[in-house]
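Please find the structures below.
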Structure P
Amino acid sequence: MGDFVKGLQTGARPPAIEQGIRLHRAIDAYTDQHPSVTACRLALPNDLRRVSGIVTDIAFDHFLAKTFTHYHPQSLQRFDQLAFERLLKPEYFGFFPEQALLTCQRMRNFKSLLRTQDEDFIDRSLIHIGRRLRGGEQFFNSETLPRITSALPFIEASFPEFFACLQGFVDNWITNHDLTTRAVTTDAKLKG
């Protein structure tokens, strides 16, 4: 939901949902400035730097899915099932922006989390994104995908160190943020 909700969180949703949105934003901000992510972006060809963050994000999703049980006690299949059962409870529908709810339902129906581990996930995702982005097909096409693929071993080798740092960041963030007193401050810092 964090990608679909804009602006400050002002209490219109339950505190736990708003905290989740803030955490999502904090993770995005942390990821964007992390040295490993910067190195991964620089590993891509110069003419693809504009979309290097998208490529790195998609690749990291794939590498996490492939090694999911290294980081979580449940299988990816069980996690997928429980996550969507929880997210798509009818009593939560009113808190979702319409597009977020439709996207979440589509992800469940197409088993999107499970398909993230498929070998063709990165290419398939980038082609799909290329169709949606204005001018995106110039970045994600049959000519550029092999050039992106050549950078994937470096990105994959960078993932474990980055993800360990991210886990530490998330643990620290959760420890230091409660549901009420720091909410507006956190949004303001992330926005500015």
Structure Q
Amino acid sequence: MLSIAFGQSKYYVDNLSENIRRGIRQKLRNGIWPAYAPLGYVNDKEKRAIVVDKEKAKYVRKAFELYATGEYPLSEIRKKINIAGLVGKRNKMLSVSNYQYMLKNPIYYGVIRYGGELYDGKHEPIIAKKLFDIVQEVMKRKSKLKGRTLKPYVYRGFFRCGECGCFITTETQKGHNYLRCTKRK
């Protein structure tokens, strides 16, 4: 008897979950933002859409304009705009990663990115697409490639473990090189 009740509950939850996903997909196809409004926008309950928050939008636009010059790092933009009065949700100062996320978010020029896909939004853009593209170019230019440099060990990739067949790797600890199996940690 209990398994029937659990089965019905699971069916209800699965059905509800699918209905929610279907509703979100429909909103996205219609160009409606399906979540809480990002910084610079507010949720309008009457229109059931996001609208520009005039007060915060000017700071968002200023952040894009400053970064597009290429003269300011994100930390400097954060200082300038936080001092000017921009705060996020719960009246907290924004972090550098908040600014980086904002500058990469296409919603500010009228396109919704959701689940890795892009949709045309019906909301009013805060910035022009051209400014967004300039910011992306500056960001790409400033980004550093963080590659792991491998130390030049002579026998790298030659030895295998006698027990499991995995490669033997070399690690340096306290100035000495030690060999160990990659499977065993």
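Coordinate-derived values only; no laboratory data. Everything quoted here is computed from the prediction, not taken from an experiment. Cβ atoms are built from the backbone, for glycine too; each structure is taken alone.
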Practice item. Assign the value -0.88, -1.05, -1.22, -1.33, calculated as log10 I(q)/I(0) by the Debye sum over Cα atoms at q = 0.17, 0.19, 0.21, 0.23 Å⁻¹, for residues 77-172 alone, to the correct structure from P, Q. Key: Q
Check your understanding: Quick one: helix-only ellipticity at 222 nm (-39500 (n - 2.57) for each DSSP H run of 4 or more, over all residues; to 500) came out at -20000 when computed from one of P, Q, so which one is it?
Key -> P
Study note, to complete from the structure: Working back from 15 (relative contact order in percent (Cα under 8 Å, 6 or more apart), computed), options P, Q, answer is structure Q
Review point. Which structure, out of P, Q, was Kirkwood radius over Cα pairs in Å derived from, given a value of 21.2?
Key: Q
Revision key, fill the gap. Comparing P, Q on mean count of other Cβ atoms within 10 Å over residues 21-28, the highest sits with P
